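Take a look at these structures.
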Structure 1
Amino acid sequence: MSRLLQLSVTDFKLIFREPSLRAFFILPFILFVVFLWFFPMLVDRYDFLQPYVPLILMVGVIENTQLFSFISSMVLIDEKESNVAVNYGIVPIGPNAFVFSRLILPYLITVALNLIFLAWQPFYDFPFGQELLLSVVVSLVVPVYVLALNALVDNRMKGMIYIKAFNMIVLVPLAAFFVPAAYRHLFGLLPTHWIFQGIQEMTEGQSGAMYLTIGLVYLALLLVVATKKFLAYHFR
């Protein structure tokens, strides 16, 4: 395990070799300013925004996942495009260990970002257990997103197209809150739907555990499938 963690740190440093990717590390600070200062100021000033506070929270936690969804995707795409990925296919670690080493730090940092976001947001006072569960579940979007995208693309041009599509797909289930309740769970084909439903329950004073557990299981299954597809495609 210690060897894998050392490899994770080494791989994580690869991000800093690309100046264009380093610039994206400012995004969490921008996100926090917008969602923790600007939006609360607007809600205080305009009462008609109050019903949309849960949606603001949903967008905030999902946008926290987009930093490493993008950065990790672009690093792997670059390796695929430059044929470096072929060399990784013969390194003396198992394929699953390779995936773990590449994505564990982005995942854990995303969990931490969401914990900070939920603790600092001024709208609701959630118990720490709820914040931790939500952060653990929603941050699984990162490895699923990265592996699924890199199982489909082999160059940056194609990657940017898919990234834009994936960024929209994770937000599509927000539409469930604007349709009749009878049709709400039609959006359940997308895993973020269950996360959003869990957040809605949390903002109503409930635990949200049932929906978040569904989201956890769904994302875990998608992670298994995406890992298999990625390993079959990336090292060719």
Structure 2
Amino acid sequence: MHMLLEIVFKELNTSVVVNLEKSVEEVRRALPFTSTVDVWKQEIYFPTPIDISYANKDLAYKARIGSVHWWPPQKALCIFYGLSHQYTPTVELGDLVDPVNVLFDIESGVAVDVIEHKREPSLAKFGEVLERRGFTWSTPLRNGKRVLVAYKIAKGKRISVEGSVEPYGIYIESEGIAEFSTDLASIRELSILREVSSRHRYARIDLAENGLIVVSACSRHDEEELEKAVEDVEELLKNLI
């Protein structure tokens, strides 16, 4: 059993979705609730009314990028989006579906509403394309608009993408790989990456609006072409991460 949990940053009209794979009923019983975010290193966390019974064997002492944990002292949900690890032992519950870089600009003090996520029906046919490739997908908010996000763990590596479905086509962007820099060594590395990406029809090395280097692709409103584009993004990412 799993559940999609939506965390809405009310002041930003933006949300992220968590795929919960453990303690689903305990979390569901506490919904909906409101809280306030704290940021510590590269982790956001917020206290909750969630009560989870656990044994010592359930405790986690390390955190993967994108993993979601419950921290007993504050009954807090914690989302790790970088190199940080937990302050003290936690219980791992699942993973962030969104690319982690959506959390980079979240600051302490932001209010959140936490609810069970309902996927946007108009994006379902595109989400199902990703599902066929082993992804878990959801439709969080970005500045008030529903977008398509998806993730999977393949051979221990996290792959996460965001898709913007426009009337004229679909744009796909991966989780950030690194920060863009204009120093000579970085430009040389980018040239090598672009050479690698030139072997792919759809996937390319690109720049996100927030200055991160990403793998992106685009496609028509064609499910077969979208699947090929996503496969291309996956293959290029596997060579980079």
Structure 3
Amino acid sequence: MHRFFLPPDAFRGDVVRFPPDIARQLRLVLRAQPGQEVMALDGEGGAYRVALVEVTKQRAVGRIRARLVATGEPVGELILCPAISKGERFEWVLQKGVELGVTTFQPIITQRTLRRSPSSGRWERWRRIIREAAEQSGRGRLPRLLAPIPLPQALSQAQGLALIPSVLAQTPVRQALANLSWPVTLFIGPEGGFASEEVAQAQAAGVLPVTLGPRILRTETAAIVLTALVMAALGELDQPALGNGQ
């Protein structure tokens, strides 16, 4: 069943009014017809089985047939703090991070960050990538995308166990993940990595530097590898897929 995250004002009692872009997708891409059912999600844990009653290129309206509790969310919070990187690399981190279960993306600005502040168009593109990845991967809530902040500010806001991969680190990531619990915060550097003084600053703030092995990983690779290792250590990759129609 096709899944769509909708804004709060799309829900009015038992009636669901789909935004114009999703109406176009339903009509032109999915060839949806009245009577067909889709899953509408409110982004806050609510899932609704909706029967379409009207579908045009400009307008789509449905009626709620069943109210459900959305599935697909991790037990706790995983905050990923990636340095803003070039174009598709950062977008790939967002997409794959959503698929793996990241709950919050906190972009950071570091000494070697090439792009400091996203344009409004790029910001909307990032939000769309997160929404579409959440729909495709079966997430029950829409992961948050926060405004970029400098690394020192992000370090002061870190929650739970906080890790920062570094070529200067001596602690193996496997050792750092022993007896892991929620929440977890992960810092990922830009192209060229974190500066040595940034790693020292992170360590002073209680963030643990870890090594991801003897090979140099690209920023997007490091983000996904570390996220996957954390989710595996927390047992999130042991859970079966839920075949409940959502």
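Details
- In this comparison of 1, 2, 3, the computed figure 1.9 for distance in nm of label points 7 Å out along Cα→Cβ at positions 181 and 197 is attributed to 2.
- Which of 1, 2, 3 yields -8500 [helix-only ellipticity at 222 nm (-39500 (n - 2.57) for each DSSP H run of 4 or more, over all residues; to 500), calculated]: 3
- Label whose coordinates, when volume of the Cα convex hull per residue in Å³, for residues 77-140 alone is calculated, return 78 (choices 1, 2, 3): 3
All of the numbers you see were taken from the coordinates with simple rules; none came from a lab. This is a predicted model, so every value here is computed, not measured. Cβ atoms are built from the backbone, for glycine too; each structure is taken alone.
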